[in-house]
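**Q** Below, each structure is written out as structure tokens.
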Structure P
Amino acid sequence: MTSTKATAIALIGLLLSTSMLYIAKGYTSSNQLITATANVLTAIYAYFANNQTNYYIGTANPNAINSNFNTNSIITIQDRGGNVAGNIIIYGGNWINQANNALQFGVSNTIYDSNKVLSSTPTDTGVIVPAPTIQSYIKSNTITISSVSVPPGYPAGNYTQQITFYLKNYTYGTTSNQITANVIMYVNGVCYLYIYPNTISFNSLAPGHYTPVNSLVSLYDNGGNTQAQIFISGGNWINQANNALQFGVSNTTYNSIVSSYGTPLTSTPTPTGITLAAPSPTNPSTSNSIYFGLHIPYGTYPGYYKQQIYLYTSC
């Protein structure tokens with residue numbers, strides 16, 4: 001009995017162990033694959049560097065081609081986060097006086113990138129912003145305002161021109177958003193002086209002779225924008241064969257009208273009382289006159305004499 005019982009217990013133990021082993025082998029692992037797809041669209045975006053929109057480029061003069069501008073004349077266009085290259089497209093509007101919007105001059109007075117004329121029609125600049133990448137998602141390029149021609153007579157003040165940019169990729173037919181810069185330029189108050197003729201001949205005169213003040217010199221301001229006061233000065237009359245032979249500057253006289261006598265010329269710049277009216281866009285040239293006379297002192301040595309006369313404007 002004892003032996004049989006022991007055997008039975010042993011068998012039961014073996015069966016339990018076998019059953020437990022079988023249960024452990026019932027756990028297994030498995031891998032499943034999911035494939036994800038996405039179509040990345042072409043994209044192109046336009047920004048100004050530092051989100052700048054106002055560009056004060058400096059000062060300019062009327063009736064002049066102005067090109068000495070500051071670094072704000074360099075406008076940086078960026079693509080932040082697109083994925084294709086883009087040609088910079090540009091167009092603009094007239095220059096407008098900020099104090100009087102009726103005072104305007106043409107869009108084509110602006111030259112960019114040395115020799116390209118700005119137009120009101122979108123134009124490919126030929127400048128390309130490269131395609132951003134994951135490693136370098138901001139790409140840029142620049143357009144430079146090279147010169148601005150301010151027409152004659154436009155008054156002093158701030159003028160603004162709006163210039164619009166966008167990017168275009170021709171391969172994919174993709175265009176960016178449009179961005180607009182306010183380009184600001186201050187036109188200086190300026191007066192110019194042109195004279196005609198620039199020589200006066202009193203012909204041959206005897207010592208002691210007075211000539212009336214009737215030798216005309218015409219004064220012009222061609223294209224300034226401010227009223228001008230005329231100042232005058234001069235030097236002695238000098239014998240051209242012997243510079244030591246001279247007679248005084250004050251023997252020349254001047255007046256704003258034909259007269260028998262005038263104001264004696266001096267070596268110090270002196271106001272003449274003559275003005276040139278300010279030119280304007282509708283009247284870009286103004287004029288006035290000055291007349292000269294001469295007295296030859298008694299005893300003046302014979303010969304050919306010359307005097308230099310200087311005319312100045314103040315405005």
Structure Q
Amino acid sequence: MEFTIPTTKPEMYTTLMRIFHYYRIRYDDYEEAITQPIVVSPIVYTQKTENQMQQIATALLAGEHSREVYKAKAEISDSLYKIAAEKVALTSKGETLIAKAEESFDEAIKKVGYVSERTGTENTDFYAKKVLDLETEKAKKIAEINASISSEMGSLTAKETALTEKLSEIDDDFAAIHAEDIAAKVIELQNEESELMRSVLKYNNTINEKSAKYLNAVAETKAKLRIEYMKIRQVSFGKDDLVEMGYYRDAISCVTGYYDTLSASDAYNDIKNEANLIPYLEDYYETIIYLYKTRVNS
């Protein structure tokens with residue numbers, strides 16, 4: 001019988017069944033058992049790009065970052081409001097102090113006038129000098145008040161300028177800080193993504209292995225059922241008849257053809273546990289095991 005040397009175990013069993021049927025079976029249609037396939041879909045997951053992770057990290061931190069900027073701006077704005085209120089209060093304070101000083105000196109000048117009128121010295125140099133001294137002191141006092149108020153006002157203005165400048169730079173300052181936060185978040189997301197990809201790969205490999213085992217199990221079961229059917233339908237040929245017809249020659253060529261594609265060690269370790277070959281090879285099964293054992297030991 002002509003056949004192609006198998007290169008896989010399923011091909012080997014398929015070819016063995018053809019050989020078995022060709023030499024030993026009177027043909028009848030065989031209704032193969034119907035099996036229900038296991039439908040388990042692998043997870044299809046597209047890994048996120050670095051740009052997508054950057055966008056996700058930015059979105060996740062956006063709320064927190066906005067609150068930080070708002071809080072910082074609110075604190076500075078509150079300080080500016082207080083400074084503005086202090087400046088208004090300081091201006092009012094200066095005006096009040098000057099008004100009191102003017103009132104006090106004006107009252108003193110009036111008293112000098114009253115005294116001069118009673119003593120008849122209102123037109124004397126003494127009176128004029130007294131009034132001049134009071135006016136000079138009044139001007140000096142007002143100047144002192146203005147200087148003090150101006151100094152305090154300058155200090156407040158300096159603070160106001162510094163805070164205004166800080167307020168104008170706050171967005172840029174926080175942008176640099178937040179960029180570091182986002183970079184750290186991206187790394188965290190990348191680690192999570194890598195772990196997720198490992199889980200997906202592990203799951204898909206698992207279902208692939210289970211599917212392969214299931215298909216192999218189905219194939220083996222079908223093969224056993226077919227062999228049982230063949231045993232029932234086989235024509236009664238003796239061993240000598242089968243040898244003469246070439247059955248064992250072809251069966252052995254099929255089996256050794258496949259196992260010769262493996263190393264002697266792998267072939268021996270596999271075939272000695274492959275009891276499913278016995279229905280096809282019968283006594284020659286032990287002969288082939290001995291063949292590969294000899295090769296291993298040589």
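No lab work stands behind these numbers, since they all come straight from the coordinates. Everything numeric here is computed off the predicted structure, so don't read it as measured data. Cβ atoms are built from the backbone, for glycine too; each structure is taken alone.
**Q** With semi-axes √(5λ) of the Cα gyration tensor in Å, for residues 165-220 alone coming out at 67, 14, 6, pick the structure among P, Q it was computed from. If you can, show how the numbers build up before the last one.
**A** On the way: P: 67, 14, 6; Q: 54, 6, 4.
The value was obtained from structure P.
**Q** Further question on the same structure: Quick check on the output: 2.8 is distance in nm of label points 7 Å out along Cα→Cβ at positions 189 and 213, derived from one of P, Q. Which one produced it?
**A** On the way: P: 2.8; Q: 3.8.
Source structure for this number: P.
**Q** Consider the structures P, Q: one of them gives 2.1 for distance in nm of label points 7 Å out along Cα→Cβ at positions 149 and 181 as calculated from the coordinates. Say which.
**A** P
**Q** Quick check: 9.8 is what I get for distance in nm of label points 7 Å out along Cα→Cβ at positions 53 and 125, calculated from one of P, Q. Which structure matches?
**A** Q
**Q** Quick check on the output: -2500 is helix-only ellipticity at 222 nm (-39500 (n - 2.57) for each DSSP H run of 4 or more, over all residues; to 500), derived from one of P, Q. Which one produced it? Display every interim value, and only then the final one.
**A** Working: P: -2500; Q: -29000.
Here the read-out was taken from P.
**Q** Which one of P, Q has mean projected area of the Cα convex hull in nm², as calculated from the coordinates, equal to 34.6?
**A** Numbers: P: 34.6; Q: 31.8.
Considering all the candidates, the number was obtained from P.
**Q** Of structures P, Q, which gives 18 when relative contact order in percent (Cα under 8 Å, 6 or more apart) is computed from the coordinates?
**A** Details: P: 18; Q: 39.
The value was obtained from structure P.
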